[in-house]
Structure 1
């Protein structure tokens, strides 16, 4: 069974995420969550929830994600059956530090729905297929086997919003699957972060030292194509 693990800051968004996940999954799924009070304990709480789970697959997913692909759970299982440790919806085939898509358009993979210039669009990355092997996936949707997670876990020195996901990916065999989700907050919640959230720069020196990355990785062309989202077509 797949268990969705979430840090919840906005309960109303979390309920919407749960409803969409259940409505689009083909099989039974479970949920577990911890409250996000802004303190830097994401890796710690995820590790605890993951170890305590009895599910065979863990899906770490943000509370503002909406599931749009029918049978997304089967697609996760299919990708894991091919031997991948981690399955995401978008990611990069190259990673040398920094933000996840800093390597540029030619290495980006997957797709995601978001708001652009007041329109709901599907942002299409350069590389899209049923399965795209990648170096790292975005932590907004990151599925892994419980066995691999217990063995690897999240490094607790990256205990905030940054690097816990890519650090885990760099110790894993990752792919992006053909799964569509929306990652969007209502306008009045955008840019709203907890007072206790530490900036990315707080974690960067330790992350770069661990993986041998430079302080300022080169940034590539980060553009992506987009098409207006049509619920009927996307389904």
Structure 2
């Protein structure tokens, strides 16, 4: 691999890491004004990715994000308008993920364990993966380790770590981290996140603001990244 090819590959790893961090932030907590800026910042990147690959959910999600930024964020110029938009987004977040029996579960263990409860065997397996790679959750996060926001944050962590190892010239370590990304994606995230996404999208309605768009993007991005890592590790 030439120096130029290596730099391009490092940039791809960092780009993937950034997408995963975007998704992690979306599901970690209700949105704040800073995240509105992040959404706008990421719009051209999602538009570019949707134009490069033939994945319907990415194209639909990018169209939805374009509309959301144009009709909601751009028009919310005054402080009170931004506050109203954030209140709408946060009511959506709360109703979808925090309100009792009708809410959508956000942890892998609930989807994959026979008991459909938190902190079962799938959660233990996720913990082992985190420990193996010295990954620690943000101290402010109080949900379980197999929450969708932490599993996507872990993918961010692995991709960013891969880029750093490549910069340091340790290709063997980088290859092992790429394999770890593929394994975690296939053995954990992809075993439950598509169902999670479908449940969120089934609750679409006037009360759902932004979460439906980001969930469509997540579903499409996971399909894209599965193909990317499969091709990468089969070379």
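When FRET efficiency 1/(1 + (r/R0)^6) of positions 124 and 204 (r between Cβ atoms, R0 = 30 Å, to 0.05) is calculated for each of structures 1, 2, structure 1 gives the greatest result.
Ranked by distance in nm of label points 7 Å out along Cα→Cβ at positions 36 and 132, structures 1, 2 are topped by 2, which has the highest value. Calculated for structures 1, 2, distance in nm of label points 7 Å out along Cα→Cβ at positions 12 and 76 is largest in 2. Largest in relative contact order in percent (Cα under 8 Å, 6 or more apart) among the labelled structures 1, 2 is structure 2. A value of -0.20, -0.63, -1.43, -1.63 for log10 I(q)/I(0) by the Debye sum over Cα atoms at q = 0.07, 0.12, 0.17, 0.18 Å⁻¹, calculated from one of 1, 2, originates in structure 1. Which of 1, 2 yields -7500 for helix-only ellipticity at 222 nm (-39500 (n - 2.57) for each DSSP H run of 4 or more, over all residues; to 500), as computed? Answer by label: 1.
When mean count of other Cβ atoms within 10 Å over residues 68-75 is worked out for each of 1, 2, structure 1 gives the greatest result.
When FRET efficiency 1/(1 + (r/R0)^6) of positions 164 and 196 (r between Cβ atoms, R0 = 25 Å, to 0.05) is computed for each of 1, 2, the one that comes out at 0.25 is 2.
For which of the structures 1, 2 does the calculation of semi-axes √(5λ) of the Cα gyration tensor in Å, for residues 84-147 alone return 26, 17, 7? Clearly, the read-out refers to 2.
Throughout, read-outs are computed from the coordinates displayed, never taken from laboratory work. A quick note: this is a predicted structure, and the numbers were derived from the prediction, not measured. Cβ atoms are built from the backbone, for glycine too; each structure is taken alone.
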